[in-house]
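Colleague: The next part holds the structures, each set out as structure tokens.
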Structure I
Amino acid sequence: MKILAVDDQPLILKSVEHKLKKAGYEVIFAESGIEAIEKYQAIQPDLIILDLMMPEMDGFEVMRILKQKKGSDTPIIVMTGADEEESLIKAFELGADDYVQKPVGLNELVIRTNKLLNVPLHRGTSVTKKQEAQSVQKNIVGVVIPCYNEENRLKGEYFTDFVKRKLGYHLCFVNDGSKDNTLQVLHKIAEGKDDFISVYNCVQNGGKAEAVRQGILHLTQDKQIDYFGYLDADLSTNFEDFEDLVTTLTNSEFKIVAGSRMARMGANITKEGGRAIISKSINLIIRNILGMSFNDTQCGAKVMTRDVAENMFNDKFLTSWLFDVEIFLRMKKFFGVESVQKIICEQPLKRWIHEDGSHLSMKDSFKILFQLVQIKMKY
């Protein structure tokens, strides 16, 4: 049986295709409403899986043409990130046979497909006790992971396992001119996973700020990505917490959600004693410079909307380790003093562990004080 999958985000289409092929279906995909109409006429599919929010011709118009103008009786499953009741009602009025909201598990999608096509419900569904069921996310998220001499700290299996389960994330490792075998390790992690993991190589070491900046600019070229973020290679902030940041961004009007390493009941936040004291001192100065009551600007886990990614990373940062402060100052100038505090969210993490081998030394921490003066003068 043939299924036509329609979505303007190829990353989602390839995930759906892979799963449905395992269930025994032939899958043809279209990345626009116009292409969907053309392929429908060419292949006459047995079922259509249709996204609603697409440019030029949305899913509603596709259904209107197929159901009302062409009199098609091909069953349609709407799979969308739209969560308004009006969208659901309109979809069924136009002839949808089923409606699922992202995020959605791929096993669930297969079961719904099987039901509409009258095949055994659980054909093609599987998940072991050691696995978490795969799911298609509501938004495509690009994550930059800067790496400098991380050969011995990179947890390859953790990254690959994550992208297998969370179909909607693209990890971009940026090799920042490493002098060890980091680049080779990264290529091994990405091998065979080009759609979900990529490696961006900077021949010369430019520092963390420039590595993150180059990675973000690289990812913004991919128009299917909705949100952009960055995460430390040592996973001192893990993916579970990072997903919480994404959820907050998705369900709010914020433009950037920043992780915060606030020690509190129920959270596992550990820092070396000396680093903790210096961090508090530096933070007081940063608050004064920003004019905003941040608890922790320097946490290496943040996620933002496309407009922030496209406008705050064009110019090089003044410092390598304090670029987060510069991002907020650039946002303050770009969005205005009154608006900026309404679009930035600082979210406490459940876990943050200082890993051995951090490239920021105590000596570097004292250098930061001088760099803060430079930032104050520039901005």
Structure II
Amino acid sequence: MKTKRVPISNVKPGMMLAEDVYNTSDQLVLNKGTELTDRSITRLKFYSIREVVISVEAPASEGSQDASAPENINTYTKRLKKSADYKVFATSFKDTVNVLEARLKSFVESKNDLNADELLGSTKKTFFSVESTGKIFDMLMCIRNLDDLTFVHSTNVSLICGAFGQWLGYDGKDIDQLMLAGLLHDIGKLMVPESILKKKGALTKDEYEIIKGHPKAGYDMLKNQNLDDKVALVALQHHERTDGSGYPSGLKSHHIEDFSKIVAIADVYDAMTAARCYRGPICPLEVLNMFETEGLTKYDPKFLLVFMDHVVSTYLHQYVLLSNGNVGEIVMINKHSPARPIIKLLSSECIDLSKVTGTTIVGLV
């Protein structure tokens, strides 16, 4: 049987995997012979799989639906971009990204000390340009830049950490340090060639090793700066996972700094909901569903459940598109399964997604 490599952005339900799929930690994600569904494709995206090998002759399943890019998806984002609040936020956000880029590049090139107060001040100005933490997530849905995987992403993570810190009840000093850690968590990527960061195809094993070296590189850059020790540790540990499956050291939960656990959640959430050169953005609620089904062993539930509960609550009464093509309103959040709320369809029928197998939220309408 013939096979073909397919970028994850072009994968469709009904395709059949011709090879096992592994993540960057060499853990099996999906078995050879798996017939892909909307749910399994989301799982591949969750693990940042760039491409898969499929059987060319595999027929698509009858009734399979590619709901990844319907015409009415993300119309919510389009409306937001026209609002006055977004325009204010966007101007401040771009200023913050420019400051971050200029200062970090200067730090790398000249070896001068980092001006943490300037970086944090600019970011906090953007954070407080929005009236609520929930609105931060609305605004970040509109701020996406395919050509920048470091400075825009780091600013996003910092803003998410500001909201996260408030939800956790942290005091102002700790929130400041958490936001600074979010800003600097990926500084080690400045040592990675752009040709690797922006590569559209599959990375070679050597290229993956270079990518996986950025946490240690970032820690080495920050450890002697006049910063809280937690900030440098976040740079080192933000790819560690509580079950020991992360890198660079394979640490388990009790050996990972709390700030690192928090930034790890913000980092993955932003990376998944942003567009990338090898795939489009994933709906926030679809990402939360993947956190709920795949993430509770990899991320500390003490932090992840708080994050999920607050993020999904920001979408209460929002209309959403389901993977079966239906559109409905989120009318109630399930406390024990926040990523699978109760939906009131346009027909007035209510569906409890926590009790329905195979149906997920794939877009905001």
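Colleague: Tell me which of I, II gives 20.6 when you compute mean projected area of the Cα convex hull in nm². Please report the intermediate quantities before stating the final value.
Modeller: Numbers: I: 20.6; II: 18.0.
So the calculation was done on I.
Colleague: Comparing I, II, where is Kirkwood radius over Cα pairs in Å, for residues 116-171 alone highest?
Modeller: Structure I comes out on top.
FYI, it's all coordinate maths here, none of it is from the lab. These numbers come from a predicted model, not from an experiment.
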